[in-house]
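FYI, it's all coordinate maths here, none of it is from the lab. Remember, predicted model here, so these are calculated numbers, not experimental data. Cβ atoms are built from the backbone, for glycine too; each structure is taken alone.
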Structure 1
């Protein structure tokens, strides 16, 4: 049993003295784990950093075995994000979500392609956050937990969508929400045709997808949302709070 394919490294954890168990994702073969001999060595550790695009080769005697993994680096995304803490947090969060939410050995071509897009545009930093939120919505839909933003669940209107029900995942207009607005999840404008995105929009988008990831993709398996994803939300929420401070506000000093 063997395959060769472009793959994205999602996770690497130490195994024994110098080896590593590495999780990669490919377009055709989905999530795969393999044993990398010498994966912890200084010579090879950079190849197995989360977010690195590699040419991977996986081999095993039987299909259900862990198998062995080898790889040659093609694009080291983490190296491009070292000087941008937010971009690095975005990369780490996306890899952690994919590694924890996707089932093993089940292809999800759209999710793979979306993650590849994020890696390629990582130098854009915070401007890439709307694409991350859209990618998380795609992942949820592929897993059968789609969020419906096509029309208002109450009136059927397609304009003025402003909230999402945390229970049903369906959009609601501001008018239809009424007194229930405080119990709903804000819907950022960039998910319903808007172009401009502020730090508040980024925070609301991450809160929206984070709710359904935590409840469905991870909660159904009794696992928490990955710490890296929570830390990304906290970082963006802090940016939103800073941007809401008026100039000269003593609390911002």
Structure 2
């Protein structure tokens, strides 16, 4: 099977996940921007493998329970086990909410959340999703992907934006990803949620190319000195992960 076919298959799965409902062949072809014969062949294979299932409406398809189970229980449990030392270290030092996220298509899915004990907080629920380019967590992961894969994701993400200004938005996103990679962490302040700032790193050093962790902080607890301390701590943990891998 070619890489192009894999890319198209995952595009179909992403459309079904994003819409959250059964879709017809025509709808999948339109949403995925693929020819109907191609979608039909891929759906047939996905159905044979058990990852999609026919819906009640004739000719419609939805994601199967097998795919949900594969995603939630196996992958997330293993990822949490690997990331737990970093999560615990950040939570104990700063007592702020620490998020573990996974890149799925152009979305970040929150796989695990360790909440702060402080009263003022913003808690995202495990399973929630955001477009990757709107979050520090998503940008941290995508910034560390191979150039070709990063470019495809940027193209897909920018396609969700209004046509007017799309070129400028892409340029800004590419600049932010380059700055994130050079900095060693991603920063986001009140872009996704008013009153909340985030600092994030990729877990690429743990051989988890599509995962990352972030710390969410209310902006009133995020003065410049604490911001710098958190950034330094996140970068040290990332570098420590690299050293751990080098000696493994």
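Numbers at a glance
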{"read-out": "Read-out distance in nm of label points 7 Å out along Cα→Cβ at positions 111 and 175, computed value 3.3, structure in 1, 2", "value": "2"}
{"read-out": "Computed 5.3 for distance in nm of label points 7 Å out along Cα→Cβ at positions 63 and 159 - originating structure among 1, 2", "value": "1"}
{"read-out": "Distance in nm of label points 7 Å out along Cα→Cβ at positions 39 and 127 - highest-scoring structure of 1, 2", "value": "1"}
{"read-out": "Parent structure of the calculated result -10500, given that helix-only ellipticity at 222 nm (-39500 (n - 2.57) for each DSSP H run of 4 or more, over all residues; to 500) is the read-out and 1, 2 the choices", "value": "1"}
{"read-out": "Source structure (of 1, 2) for distance in nm of label points 7 Å out along Cα→Cβ at positions 23 and 151, computed value 2.6", "value": "2"}
{"read-out": "Comparison of 1, 2 by distance in nm of label points 7 Å out along Cα→Cβ at positions 199 and 231 - largest value held by", "value": "1"}
{"read-out": "Ranking 1, 2 by distance in nm of label points 7 Å out along Cα→Cβ at positions 7 and 223, the structure that comes out highest", "value": "2"}
